[in-house]
Structure 1
Amino acid sequence: MKRPLIRLAATAAVIGSLALAAGCSGEPVSFETPDASAPAGGRPVAPPPAKPGEPPAPATVLPTGPKAEFTTQNTVDDGTRIGVTTLEGRKSGFTGKVWVWAPPQYFEPRYAGSGFPVLIALPGGNGYPKNYWMGTDLKLQSSISRWSKEGKSLPFIVVMPVLNPDDKFYYDGSDIPGQEKMGTWMTEDVPDFVRANFRTFASRDGWAFMGSSSGAFVGLKSVLKHPDKFKAVIASGPDTVPDSPLWAGHEAEKAANNPEVLAKALSARPSSPATDVYLAFQIGTKESGLANLRSFIRNYGKGPVKTRLEVIRDGGHNARTYVKGMEDGSIQWISAHMQGPVPSS
């Protein structure tokens, strides 16, 4: 059963001081930047020729539109803003909130012609009506900003959709028959929305998930189910099997969304740059589930399924623990296997 995640909130005084730093909550915010001299409309932009001995640069996809209207949710201590908008999912039919943050490098002229990697960050618990990663108290965005300058992380665009359509049930990030299509929302509508508004990469090398508890399950399942679309996940304190009560009577569909079933099938295939996935597991020493993760890695961590386990000393089942684990090694590991922005010559 999905475990509730403890969220350690910041004080109102701290949040207030950050809001005053650069832009207040509710003000319009734009993520537009001067783009490269290349065609728009979502067509991949050919990268500059690689220098001798260097691998070819990835193709950038410029924003396709339609442009979303963002308002400021929070301001990070480096002055960048976390924006929020409402997304009407064209493929899932579900409408929900999405929060987005772009790193400082996204606005630098030297990267104006380059795509950026995307990290879809999912919360624990029901993750509705808010995704708690949109707050500044957990310091996810400010940490990524700092880590990217220190060489520990790529400068990810962080995307934070709601996890469930309500606060009554877990939907396991899946298209459960007769329910909202949360699998389609998470793996199709949300990425389409990001491509509509940001410079991204055509390759799956620029797409990853991270999540806590129930959000870790969804991220893990999404990567294993769609290795052609997503390359990596940081899964913190995850369950490894679906457990929503809404699966009753739908065993075949449940199995098709089971990370253990998906990992077993994928691990039996030959390793390939086109399908290899990178699963960075995290767990604190004060929470349960370590034996299960070690069993998962032992059984399925082979072939295209690459794994890493970060055991966080004195860590509990909470978001602050997992941000610490990311700094201790998880974010650097997935970054090493993903694509970063390419500066102009």
Structure 2
Amino acid sequence: MATLGLVAWQVMSHYEIPPFTDKGAPVTYDQAGGTQHGKSAKTAAGSRTLMPTGPKAEFRNVKTLSDGTHVSVVTLDGPKSGFKGKVWVWAPKEYQDAKFATSGFPVMIALPGGPGNDSNYWSVGEFGPDGLSLEKSISTWYEEGRSKPFLLAMPILNPGPDTHGIYWDASDIPNQPKMGTWLTEDVPDLMKANFRTIKDRAGWSYMGSSTGGFASLKAVLKYPDKFKTAIANGPDIVPDSPLWRGHEKEMQENNPKVLAKRLAAAKGPDVYVAFQVGTKENAATISAVKNFMATYGKGPVHTRLWEIPDGTHNGATYLKKMEGPMQWISEQMEGPTPSS
């Protein structure tokens, strides 16, 4: 009977039948504007840590990992963009470690390729026969000394599917949903409201693939005062959505080539962009990345390229070889700092 009960529990847990699963259960990280491990927000006053500002979001569990951490989701009604969409979040187990109770953690905003309008494959994706995931990989790399223990924010990228070649270039295209503001203001503000983060731009990074790679590259070049590093996997280099038609000036304001040239002329601040491309990707993508690096990867725009042998244009390819780029950008970033 005990064996039968165990089997029944496993079956009901697999099919997510309450109360045999915690999917959908509320998830609490920091008490926004309150305390953590009995430490008040004032403990971190004068430090580089920004304690949670509130309001507290209502996160719901999507998946519990083997180390007890949770991937959760909230529907965010972006106050600055006016766009409403889902954001998945994850905090590494170190976030609950008492020695980091008053320390801010770096944030990585991870963006998908493809439509990205109703999901974000970094949030619960398991890639390949080894079941790789971004969350598990970050935990492993941190233990190996290769990565910061990032907080992850994994928002949707587009307001709708890319039917008929329509996409939004992670930008505020006139007369369209303000996806640029959503990704660079509303999503970071959500993390600041609910987690201990780092005040300095050295605590903020992007990572994305394809269109998400373009968004990541553009974010650090357009807002170098807010974000310091990015990993751009097989990215587009210039905005090319058909929705830009008739809005040339606004399109150029979202062109990484223009932004990199402008940043060089201003002599900083320094940003760091790690590129990944698979050797079996579209030749035009590889060429565009290399040309961008040769032309604009100088002065305050620091770039490095990782070429993945036999790699193709997909998340599994990039994640499997991401430890090098992750280590390089982590070396440019801060936090967390254990208490004395």
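Read-outs throughout are calculated quantities, based only on the coordinates presented, and are distinct from any laboratory measurement. Source: prediction; values computed, not measured. Cβ atoms are built from the backbone, for glycine too; each structure is taken alone.
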Item to check | Answer label among 1, 2 for the case where Rg/Rh (Cα atoms, Kirkwood Rh), calculated from the coordinates, equals 0.94 | outcome: 1
Next on the checklist: Quick check for you: by distance in nm of label points 7 Å out along Cα→Cβ at positions 27 and 131, which of 1, 2 is greatest?
Outcome noted: 1
Checklist entry - For which of the structures 1, 2 does the calculation of distance in nm of label points 7 Å out along Cα→Cβ at positions 59 and 307 return 4.0? => result 2
Item to check | Label whose coordinates, when mean count of other Cβ atoms within 10 Å over residues 75-82 is calculated, return 20.0 (choices 1, 2) | outcome: 1
Checklist entry - If you work out distance in nm of label points 7 Å out along Cα→Cβ at positions 99 and 323 for 1, 2, which one comes out largest? => result 2
Checklist entry - Among the shown structures 1, 2, from which was the value 2.2 of distance in nm of label points 7 Å out along Cα→Cβ at positions 91 and 163 calculated? => result 1
